[in-house]
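These are the structures, in structure tokens.
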Structure I
Amino acid sequence: MSAPLNPPQLRGLVPLNALTERQWRELRPQLVPQPLLAGQMLFRRGDHARLAYYLLSGALELRDASGGATLLEAGSEASCHPLSPSLPRLHDALAVRDSSLLAIDSATLERQLTWGSTHQDLLLELGREGDSDWLEALLASPLLVRVPPANVRSMLQRLHRVALPAGSQVLREGETGDCCYFLQSGRAEVIRGAGSQQQLLAELEVGACFGEEALLGDCPRNATVTLLEDSVLQRLDREDFIDLLKAPVVDQVSLGEAARLLGGGGQWLDVRLQDEYERAHAPQALNMPLHLLRLKARLLDGEGTYLCYCDSGKRSASAVFMLSQLGYRAYALRDGLDALPALQRDALISETGAGYLARSGGRIERSR
């Protein structure tokens, strides 16, 4: 298998040449040349695959609907840009010589470019203070993708620097949450339970946010966070977190809007406890209790849309925030089930007993 190309080998490709080193690292698994033999078709007119193709070597023929053909050779100015980028494709693309290409997910590339355009000025301004590495990691997190730049700037101004030695317990399971933290340097581990029941949930690296779940759900800390190295943290108080981050990140929808999203392929996600779910739940709703959501989210479909609900709306708001951090598209039922008129609630929560399970890749099965 070919090794991934490095930035100097790709600096002539547009708009890849506008990406930062960190963005290159995220794209690295996709930067592997793919062979295309003479006579093979790369794509046909009408193709909808969300991929940006770049010709690295060889030559292709692009043929349009009228039969007109254009020869595209590697090294030409045109080969520095994506091939037939409009969707659906306007051309047939046929290799006329043995060739190699890059195929990059268009959605990932667009997200990287949007992030760069949004935060470039902020990085340039604050990078002069020597914080560019951790800031870039922070700003690249899914948590901040939908936060307006003005909110991000205000958030950075309200952070409080905290330096702690390795072994420090920053958060303790069961305590009341009054702030969250961003990891500026060092590493940390997240553990739930005690003694023989301890479970390692995650290891946190530079740019990670932790402690936010207790703020969103107005509930005790659900895990203990311990530093593995001497670390520098940035603390954000609860009030600032809610004002600047929660509001723009947690999308809430009415029952009518939820119905429209369901009609487009959305999925109900019940984040209550299993006993609550089995008593009554929405048709075909998945049950992922909030305290297990971070562990189980990997089973969800990364391209899916999830409509979270609970009784009061607090747990579902926390679930949407968490899923947004992980890069999923999620919405909360505004103010929860309790805010619905009795008839609407009864109509929505109409199934009882065991429900549905998510398998790897987002496949959904009825539980038995």
Structure II
Amino acid sequence: MSTNTEDTPDNPSPATFGKPWPEFNDGLTYRDLVRSPDSGLTLIDFYSIKHQSSAPLLGWLQRIENGQITVNGTVITDPKTVLRIGSELVYHRHPSKEPYAPHLLEVLFEDDHLIALNKPSGLQVLPGGQFQQRTVLTQLQWHMKNQESCPVPVHRLGRGTSGILLCAKTKLAKTKLAALFAEKTSQVVGNRKVNNEVNKVVKMSKIYRALVCGIINDDEIVIEEPIGTLKYPGVAKGLYVASSSGKPALSRVHVLKRDVKNNHTVVQVEIQSGRPHQIRIHLSFIGHPLLGDPLYVNGGIPKCCAPETVDETFAEDGGYKKPANPVPGDCGYYLHAHQLILCHPITNELCKITAPLPPVFLANESSESTNQE
């Protein structure tokens, strides 16, 4: 089974769905259960320790005093309240305005088990940071509200990355797809010699299109730099970077166009592993960061890396203020998940899904460039 998005009589334009975002989100609730290790902690200690990535201590203090937290259904405004085992805590986040995000999604492929979407650049996949409602997941929930269960993304694309996002419609499909993604990444660990074709059966292939700074001289490059993390302001779990002590990662880069006049190159990248921000890191590691990338520079490291400091200032809702330095969710770069080939997790048929190229790539393909294919 092959699925493509080119307009032909047998393959019409994909369906599009999506509701405009309301001015304010609906507000959210977050639930916690006090377990034995946390018994005896005060309310402020519990939240400032267990959820320090959400807000600084003074931010949590404001939320408690504002009556945004209940214990066993009762609003508690005393931050020194001692917690007991089994108590249910609920933090109520007030409705708020979220930054701009596109809302329309194209359906590239759909059956009883899977749905593949064409995600626009600027739309986050799952809730996090400043985007709690304006996400792909929310649009799926709204679109599928009359169905028994909502499809869920089985992998992520960066907010600034466009293209194919695969979602599972059943628990079985989700389990099998998760195993397939994990298996693809694990193959890198056991097969560092990329020219040694240990497994000739293609179970999954992810191909991206990218626009990079500078002229890449080699027609093909294999990048195997490991990817690890380092402490970075505004990124609670650490920023992913090129690191010799990190986890194995493998990207195959193929040059499509060289635009000498504008000093950039259009490349196709197939990733063997799926480390976060892998393509951005690998291309910057070889000295050709994505054009417009606000974060990664030559060497696969961030443009700015101030020491980790304790910042007790907070935004209006008690959370952290938007970092002054660039963070991974910032947009501006050109990266598109163009093609996905995989064995269907239920039927075992071969699926080929293609997301149309955004205008910037079409323009570069038609420009006067040096083609090295």
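Tabulated data
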item	result
If distance in nm of label points 7 Å out along Cα→Cβ at positions 159 and 231 is computed and equals 1.4, the structure in I, II	I
Label whose coordinates, when helix-only ellipticity at 222 nm (-39500 (n - 2.57) for each DSSP H run of 4 or more, over all residues; to 500) is calculated, return -7500 (choices I, II)	I
Which entry (I, II) yields the derived value 13.9 for mean count of other Cβ atoms within 10 Å over residues 95-102	II
Value 12, calculated as relative contact order in percent (Cα under 8 Å, 6 or more apart), assigned to which of I, II	I
Among I, II, structure where distance in nm of label points 7 Å out along Cα→Cβ at positions 103 and 271 as derived comes to 3.6	I
Label whose coordinates, when Cα extents along the principal axes in Å is calculated, return 65, 53, 41 (choices I, II)	I
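Since every read-out is calculated from the coordinates, none of them should be taken as a lab result. Source: prediction; values computed, not measured. Cβ atoms are built from the backbone, for glycine too; each structure is taken alone.
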